[in-house]
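Asker: For reference, the structures are reproduced in the following blocks.
Computed from the coordinates by the stated procedures, all read-outs in this text should not be read as laboratory data. Keep in mind that what you see is a predicted model, and the values were worked out from it rather than measured. Cβ atoms are built from the backbone, for glycine too; each structure is taken alone.
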Structure 1
């Protein structure tokens, strides 16, 4: 199959999932065309079946905001005709589903039928898409998609609650590539670089937006390190980073916290982590938690959105109400204080992560693609 994938080329979960999906499809012999405004951060082009097409947006003084949707839809039409692309898969409703619909209509006028699958990831629905300025267009774009998928049951239910959706929404969860995980591959990164032998390593990875409740991460860790020797690895960047650094100074724990910024060495950090913290206001799925679990790292998280579909309470970690940092710290310590208990939670985390391996999830997409093309 010849498939075009449209996504945000960033460190965010939707971009990572779209990129990894495309790369695995290419490895299985499909021809994959990534179409976006810059090269996705995890995209490796050393594959004869992978193509990247940059969307250029000309700047004109006439426009206060440059019309990316117009440029994207035009680029889609050109690439579909040039490469005879059979299917369009857009990740994130805004603005990709809308641009995809416009491309479909332009191609239809030229006698070309391009089926479109829209995958909903979370923020495009719960925060941005539900804004009164966008809601009508988002509703229309979703309903005009040939097929719609959601990364969790929770997100599906929220979408149906917030929007007047006429299409069936199929749940296809996010995934990880367990085959890539191997500590031997990261021998160049030694544990002692991050912490002493007697210290537990606690990790948080996100885009540091307010919805991630970064200050709660610091507060939980503060309580943990009062009971046991520990270090906190903060991976990512965003508007809450400066506040988190200030709070660490206030609490007198800045020497126990490492702020990495955005990193391409997430696997190295997770391979030596003992616990992952994700106290978010909401998560449509919790891909960061799943990536941690794939490295046998138990998770302490909020019980919000789709997190309970990934992190099983009392098995792979613990779930608590949003903002309940005291309970989260108590649960964290109950895992970390005892080596046998920690080992059990680590084993359980990996067992659950295996259910989300790409080899189990990718056939769901392949079957959907074939159905859409042959409809």
Structure 2
């Protein structure tokens, strides 16, 4: 199974889990799922698929049947060839979104609201008394270091988050570390953007906090993403929202650094950010802030921000190491600078299924 955001949006999460357990199928999180697609601590959760054709194909090729539930088939962020589409593996697509249904390049699509379709379908499948696998082995928490590893910062955020807090995220260059060290497990507890576009999550976090009075909201955001809509902090201050904004500052657009490797482009202009004082920017709008450079100061800073009476910003200076976001394709292309062609590779226009 490949699951997307529709189950959470419809309130059909428990029905999705019950269905997956009945058939005993591993469940992958679809690329760019904007909400929780499947509890990430469940034994059947297989992992997160990167938004690249080759990565999706590699993940799904070993299976003899693929059921895509509440997600597109599939969302890609980079161009390429998805061998899965011509490999003959049957794909069944269940969604309530007509545009998503129309854009599926292969397979059979069934239109249906998940909260009705899944409970109706489950009893028709023979119950075989399957024994669920053991949960995947979780990586050990990273060690504190200087500069602060993003994974370490995220592991400490996991420890500090209240159980009923809502996380709104837009830190795409740190998403692999988030998947490893900040698993999402609660329906209705996670929101993010549904594409590679930036600028959604800070105003979205303010909106979530306004829509859920009294609920603690944490906005996990990169420094580049923050700069798209910093004025959302002003609204949070006016309404004294219980919002903690955690800025992971790697001094630039880390996702674009990674993306430039995919496109074999070096010396990309405009993706390094230096000299921006996020704490002073927050204070200028009436929001208290704190910059953290020492990993041993993280726990206290996060604890205070997540219990404050009103919005607070915590800027964490993290290691600017370039992450791998697109799987094998990126690892193959990522060459030493001396071997990277000093030219821009123009990628072909994606097919309708690669939007």
Structure 3
């Protein structure tokens, strides 16, 4: 099938570019001496997870137990839920997954650790728990230093838990626009992480994993000599928001939403069949790939409005859109369509789509 025959809106991947992105990150991590625990919240696919693992990734990250279930059922054997899991029922599901994969979780308070311990004991399993510290990502995380070390000691003292190390991710740094802003933010995160590691060593413990980093900052975490695992996700696809960083990351755009012109009734304007339901706009409107003469200026549920400069479009013409934010855009679709050039090479499911629990 030719690209022009694909029904739209459709989520398409340029496989050659995506594979080049994977290879670039894998080579970087090998040379830097850090593990790549690629983040599956971006791709939500055991297929892509295995492609990353085949290139040397040590495992995968997810944000939700349901995502971990999909990956484990798909044969991924080393998974970190890089997030707090605080529901008894969800933790029971995580404990059940230990029969087919190593699934670790994060905690930032003693009450959550006690709940994880009780679930592990009841299931007859030992569960690995990482302490998440607050490195100013404006998300979860216990205070770095002594408080985090005390929580690590509490985990290590349990017969049913294993202290796995630290989760130290600065999400807010990924899209700070200047290189200096990103460098400064990660330097501060590294200082907080080092203070915490030293405090944990004072308790007679060590951190097997110090994880964090993303597509916007991974070089800084790797250069610190502190982080052992890189948790980048978006690098395989990229999006318009990452393209606004200065300099832009060294990865190329491989993910697109293919859309069709459904109306061109007015001069200088056109309408696509892709609006809010087809592309995430939380990080800004999409770009029209390869067409600087066309702007996507607004979205409603099923329509995307375009303005045209010194050009025209015909009804039925297809355009590739670059999403503002790749992760939530992927979550809108059931299937990936993989392209080699303009030919369809494969179709496979976005298997963890909608897995929010």
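Asker: Which structure, out of 1, 2, 3, was distance in nm of label points 7 Å out along Cα→Cβ at positions 208 and 264 calculated from, if the result is 2.0?
Answerer: The correct label is 1.
Asker: Turning to a different aspect of this structure: Give the label, chosen from 1, 2, 3, of the structure having the highest value of distance in nm of label points 7 Å out along Cα→Cβ at positions 112 and 240.
Answerer: Numbers: 1: 4.3; 2: 5.0; 3: 3.4.
Looking at the calculated values, the largest one is 2.
Asker: Of the structures labelled 1, 2, 3, which one yields 0.95 when FRET efficiency 1/(1 + (r/R0)^6) of positions 16 and 192 (r between Cβ atoms, R0 = 30 Å, to 0.05) is computed from its coordinates? Numbers along the way, then the final one.
Answerer: Values: 1: 0.55; 2: 0.95; 3: 0.15.
Comparing all candidates, it corresponds to 2.
Asker: Computing distance in nm of label points 7 Å out along Cα→Cβ at positions 24 and 120 for each of 1, 2, 3, which one ends up highest?
Answerer: Details: 1: 2.2; 2: 2.8; 3: 3.9.
Comparing 1, 2, 3, the top value of distance in nm of label points 7 Å out along Cα→Cβ at positions 24 and 120 belongs to 3.
Asker: From 1, 2, 3, which structure was FRET efficiency 1/(1 + (r/R0)^6) of positions 48 and 200 (r between Cβ atoms, R0 = 41 Å, to 0.05) = 0.75 calculated on?
Answerer: Working: 1: 0.35; 2: 1.00; 3: 0.75.
Answer by label: 3.
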